[in-house]
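Visitor: Structures incoming, each one as structure tokens.
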Structure 1
Amino acid sequence: MKTTFDRFNHTEGESNTSDARREWAGRTTGPKSAPLLERDAKAFLHQSLSSPCVSTIAKAEGIWIEDLDGRRYMDFHGNSVHHIGYGHPKLVASIKAQLDELPFAPRRFTNEPAVALAEKLAAIAPGDLNKVLFTTGGSDANEVALKIARAATGRFKTISFWDAFHGAGFGAASVGGEATFRSHIAGPLLPGTEHVAPYDCLHAYNQTDLVACGQACANMVAYVLEREGDVSAVIAEPMRAVPSVPPPGFWKQIREACNRHGALLIMDEIPTGLGKTGKMFAFEHDDIIPDIVTLGKSLGGGILPIAACIAREHLDVCGDFAIGHYTHEKNPVTARAALTTLEIIEEEGLVERAAELGTYAMARLESFAHNCPIVSDIRGRGLMFGVEITSDKLGKAAPDLAEIIYYKCLDMGLSFKISQGNVLTLSPPLTISRHDLDAALSIVEVAINQAA
């Protein structure tokens, strides 16, 4: 039996069923890629933002991906895993050596790489964030965080934000705020997952600037915390990966409100952590320390899947329960991959590099946008920045224009993600050269000018 639903708008990522996708695929898919794309569409369950796929990949190296027909793209998306670029030689060698030394460990037995990774994460995390649990994906790490919050507070309710993304599992989707992951077939979801509009949703709070909007949002979070009285945690992205930067002082107000009402603050750093924003953790821009932090995606170096939940020491309260219990919880190979990734980030100064190149890129894009009628905003931190495409400077969203620009950029060898329907979200590896960054920004500028 088939169930059908009225189509709804997906705000994250370009549609894989649109007319523009079909036109581009029909025009560009090469003779070697076409058969594999057809096999993929037959073999995999179809879902939004995945199969049917945009193209094939035969090689991934540095900032580049290449399809079976030799078309190359600078990858400014990479599912946020490629902080150190694809196939970093040190990481590849480290994984190979670990495979020879110890390929697996049942979770009831400990091993050196797993313990060393937990110790390293505790060392780089601020304050007393020093108790760790590993999972195989970020969605699971967020669900572990929610379980810890329940155990520590004796409460089950949460506050999170509409439009946020915390993963595709039932718990993670329940606290998430994207229709793609929580509507129609996803329900019913977890009870007690309260949501408020995010700090940048001007129309929801009837505001005209981000500072006032952020204040209204902080007031609303504090109000819900007081009104409910039994919230276990506020879970949020420190900087929305769409991207959207919080106004100054916003997270300090949320931290203080959580403290007043006995709620924990969970920061989902899965796309933004490990240097992407120009600091090791994005919440460090806002001078706060959360109670729990989750990491993932780039932690495995763009090769292996691993995520982590890092909690403050006094939150080690679940010893009588199984809050993770994952088969690969202490896998020595994934742990070695993560440990080596952290070494590479530190040795190559990639956090500082993200800050430096991000400042340069933002300045260049802001200069370009000044005289461009269809760009209404440039925003971001470090090497995660966005270009908002609108029909005019007044800010009416133009998703069709954004999609046109996206495919023009693909034609010129640049891949990225569209966020919020009309924001070109650019997130290159932290290893990118200034020359390649300039080349990518030129592609974006040319495509926008052609579409304007």
Structure 2
Amino acid sequence: MNNPQGQCLSIWPCLYSIHIPNTMKKLFFLIAGVSLIGLWYYSPTSPIVQHEVVEQYLQVEHFSYEQSQLSEQLDFWTKRLESQPSHSVYQQKLASLQAQYFRLSGEVRYLRLSDSLFLDLAKRFPNTVTHWQSLAQNAITGHEFAKADYYANQAFAIGEKRYQSSLIKVDILLERGHRYEALGLLNGLGNQYSFEYLTRQVKLQDELGQLDEAIHWMEKAVNRAKASGDSSLISWSLANLADMYGHQGKIQRSYTTFLQSLQFNPAELHALKGIAWIAFSHDKAPSLAKEIIEFLQSLKDIPANDLLLADIATYQQEFQQAEAYKKRFLDRAKQEVYGFLYTRPIAQLELDKGKLQENDVRTEAEIEQRAHPVSYALRAQYLHKLGAKEAAIQLLEEKVLGQTEEPEALYLAGMICRDSGHIKKAKTLLKAAHAAAFELGPIVETEIKEALRRL
């Protein structure tokens, strides 16, 4: 890795070989010193991601081993269930494996298959709390938060295993914007040392805008994972901690922690995606970022990757290719099988293109599922583009401003305020969004800089 400071210091020995009168020598060294300090201070940020380090993890073998093991288990339990279609233990085992396979592969049909089995189990055995808990967790995974809430309430009504039901309910409350209700529920739990409790505290503190406190809890969760000896859990925890270091602006530490995650589990794709984001957003190395994302796409072909590839292509000024990626994303993400998984990015992409017709329903549906400040910011953007500028501002004031630190919401609110003539408020919001430019990416960062320049 380049070291601008070290390069500057290496110049000094050659200066002593020049014969200069004493007075002139002092002046010369003063000017040279100031110049070199200036060069060091204004040197471009050195790249963090090193290709030779990352490429060892861009190997299909790491992923295929885990996938093949899971596939074998799926085949085994599928055959067992085929031999006895009403066997509840076989159903539950297969449904759990199908949900796990979706998380690994991104193939959404496995999530739907898992749902169908758990629904059958819940219908036949309505007083078994684990069936409702599993349905709630699947619904959270599929961004069907209203349905998840119903399932979690069914689990609570049974009265058993309330600790696990409470953790699931906290997840739902946080996604739906009910931070203080989640706080009350979490604080009322008995065991406040479990890994599951620690990770919910992370999410809660992050939602409350307390990033340093959230990181403190996540570091505790990492230690708890390490104590378990479960390499996959350790890897997952480290990858999430690395994400948070990035949000904190500690990009080098984020990168190092992602690498630590991969050392425990080379198939932790979230860590590789995080490294790709550092290459793109921090290093401004789009080719390296694209190489990593295309590798991930070859393993887990999900619509979300198309959006990132579109951003990379836009940054490289390959606009035709960017449009092709966006079209591919929309063609797939709008399929019924994906449900609400991509409602928000679909709406955002179409609003950016000026398409309003379907987004009245879409932005309302997003709020129904996830009444979070970011969802309201998206609805406000729709209203603004529709021409209802005062209604948009009113919605921001009621549901967004002062209720979230999410950079996406700050950016959307700032642009709406700018276009509506609320200049002072726009400046404040856009400056706050710009401080989180790493999270938003270089395309949005450029838009924010230009907006601030014109204000």
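Visitor: Can you spot which of 1, 2 the value 15.4, 45 was calculated from, given it is Rg and Dmax of the Cα atoms in Å, for residues 178-305 alone?
Guide: 1
Visitor: Once distance in nm of label points 7 Å out along Cα→Cβ at positions 170 and 378 is calculated for all of 1, 2, which comes out largest?
Guide: 1
Visitor: Still on this model: One of 1, 2 was used to compute Cα extents along the principal axes in Å, for residues 154-369 alone, and the answer was 56, 47, 37. Which one was it? Each step should come with its number before you reach the end.
Guide: Values: 1: 56, 47, 37; 2: 56, 42, 29.
Of the structures listed, the value fits 1.
Visitor: Comparing structures 1, 2 by FRET efficiency 1/(1 + (r/R0)^6) of positions 82 and 274 (r between Cβ atoms, R0 = 25 Å, to 0.05), which one has the largest value?
Guide: 1
Visitor: Matching task: 11 is the computed value of relative contact order in percent (Cα under 8 Å, 6 or more apart). Pick the structure from 1, 2.
Guide: Value 11 for relative contact order in percent (Cα under 8 Å, 6 or more apart) corresponds to 2 out of 1, 2.
Visitor: Cα extents along the principal axes in Å, for residues 234-297 alone was computed and gave 30, 25, 13; which structure, 1, 2, did it come from?
Guide: On the way: 1: 31, 23, 18; 2: 30, 25, 13.
The correct label is 2.
Visitor: Comparing 1, 2, where is percent of Cα pairs over 37 Å apart highest?
Guide: Result for percent of Cα pairs over 37 Å apart over 1, 2: largest is 2.
Visitor: If helix-only ellipticity at 222 nm (-39500 (n - 2.57) for each DSSP H run of 4 or more, over all residues; to 500) is calculated from each of 1, 2, which structure is the one that comes out at -12000? Don't skip to the answer; put the middle values down first.
Guide: Values: 1: -12000; 2: -24000.
So the calculation was done on 1.
Visitor: Of structures 1, 2, which gives 20.2 when mean count of other Cβ atoms within 10 Å over residues 202-209 is computed from the coordinates?
Guide: 2
Visitor: Let me ask you something else. Kindly point out which one of 1, 2 the value 21.0 was derived from, the read-out being mean count of other Cβ atoms within 10 Å over residues 74-81.
Guide: 1
Where a number appears in this text, it was derived from the coordinates with a stated rule and is not lab data. Note that the coordinates shown come from a computational prediction; the quantities given were computed from them, not determined experimentally. Cβ atoms are built from the backbone, for glycine too; each structure is taken alone.
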